[in-house]
1. For FRET efficiency 1/(1 + (r/R0)^6) of positions 78 and 278 (r between Cβ atoms, R0 = 41 Å, to 0.05), the calculated result is 1.00, so let me know which of P, Q that is.
2. Can you tell which of P, Q yields 20 when relative contact order in percent (Cα under 8 Å, 6 or more apart) is derived from it?
3. Identify which of structures P, Q gives the largest calculated value of distance in nm of label points 7 Å out along Cα→Cβ at positions 30 and 294.
4. 3.1 is what came out when distance in nm of label points 7 Å out along Cα→Cβ at positions 94 and 174 was calculated for one structure; which of P, Q is it?
5. The value -13500 for helix-only ellipticity at 222 nm (-39500 (n - 2.57) for each DSSP H run of 4 or more, over all residues; to 500) was derived from one model only; which of P, Q is it?
6. Who wins on mean projected area of the Cα convex hull in nm² among P, Q, i.e. which is largest?
7. Can you rank P, Q by distance in nm of label points 7 Å out along Cα→Cβ at positions 86 and 238 and just name the one with the largest value?
8. P, Q: which one has FRET efficiency 1/(1 + (r/R0)^6) of positions 54 and 110 (r between Cβ atoms, R0 = 30 Å, to 0.05), as calculated, at 0.20?
Structure P
């Protein structure tokens, strides 16, 4: 059976790379938006140039759009892609929500639970009255001129903390962690299992789809340094968010030094090889294949590979070739 593998093009909008991923057998392609191009805009373009690969937001944040707007966007993409859409949601972090969107980052998990419930109501045209703390729509049906291709579209949550992972187990189709240490993964699966049990589900009902930072180079040290720069960017430029899980894994001192560094380069210098190896898969093609297998063995059903920030096109192409499903 072919291995399930996805790929994340976070900021890239390169249709030719998406087509290459489809030709190589990747199951899905994911894209983020942050403060750049919209995820839906890129995916609509990619839908027109592909026929099989699934198209996923990875992620759109719940403070940037109303549930109705998100439901419209994902249902439209699903229609244009003949049922290939996946919706990846997340609460994001204050730097995006407050600094860019100008919205207060308030009670994110409570908002998320209401949000996903409403998106599902819109997709299936549920006319039941909904009076929530954050949203109180009186109509949850699209116009008669538009009937979604599917009433149920898979919805994944980019959760990191215990409460959010438990919520994922209870309310979502998939879990989408990023920069998550393998050593912490078994504990997090316990949180996922607890949440699933609260909703009468099992952990097998949730697709575990993890972003895997991958750097391929014939020189393992060169590959590790590329991943180190990526990790430093996330810790230094988005402090207090991605570092929490790594701190719990025993790297609290390094996380603190990286977050408080005066520059990304200084942050990278604070990150040890052991830290890099906990958060990424790097090295020769053989090293990378073995590293991805270790995550599969730990319970990752859908590894979603991603190249380090700033990777050259040739490096991305090589990563796609090396990690192609077998």
Structure Q
């Protein structure tokens, strides 16, 4: 990268950090500074954690999201809060991934799920300017782009569709894994072209920490993701407040990790205790700041908008060879 381009990127990055903070300040949302290193890991079968040696007797983990810490603050009465800083994920290296990246995450009390979607789109428009928004349900998106109703299609049909898209080793995959594969390979490429596409009404097995409700006779998670140019930028929830259900889901995620021969983790008991002591009704969302900046600058990879991308020299050389 030429020095002039680096300077331009740094100035643009600083501008967007300033605009992001002004966005929350205008809405009376308080910035909080969460610790990046903690004694417990968030448990997610799709996200791996970077461990750290703290002393001869203690280990810790770099946070993959400030979610647990922020929810403890919310349970203590903080009110509306946001975090704008770095998070860490093991093994996330590629065109759209870096082991360390910037995230904006915020929680709003008294704001409905649809209102949070609108606010999140307004936040993204800081990066892209005025842009249309379209909302589509998970089931409708599968019918339109994958050509099947994932709730009713037999497993054999789902496997056949996955094989057509290159999943040659999918014969032993379970239904949930097949559906996720179809999401990434059949649905996501069609989302966010010239618009912000909001994907909503996720199946319950994709609820993560969102509430599950009945809608039109179907159980769906009140979760949304937003895409622009086929890139996922946002993950938002109507937050689950039931501590016993959160504990059950954490155990289920550990079981999934065990089935994938991944490390399992102890539950974050302080987090669960805080949730059981009166977590407020709220909605929350996280936005990949670096990805939004990448798309704003029409860059081809995160490495182009990060001052210190992981193995940047090696990564740039690799990209030039494969034509990214």
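Just so it is clear, none of the values below were taken in a lab; they were calculated from the coordinates. No experiment lies behind these values; they were computed from the predicted model shown. Cβ atoms are built from the backbone, for glycine too; each structure is taken alone.
1. Values: P: 0.65; Q: 1.00.
Going through each structure in turn, the value belongs to Q.
2. Working: P: 17; Q: 20.
The correct label is Q.
3. On the way: P: 2.0; Q: 3.4.
Once distance in nm of label points 7 Å out along Cα→Cβ at positions 30 and 294 is tallied for P, Q, the winner is Q.
4. Values: P: 3.1; Q: 2.2.
Derived from the structure labelled P.
5. Working: P: -13500; Q: -11500.
That value comes from structure P.
6. On the way: P: 16.1; Q: 18.1.
Between P, Q, the highest calculated value is found for Q.
7. Values: P: 1.8; Q: 3.7.
By distance in nm of label points 7 Å out along Cα→Cβ at positions 86 and 238, the leading structure of P, Q is Q.
8. On the way: P: 0.50; Q: 0.20.
That value comes from structure Q.
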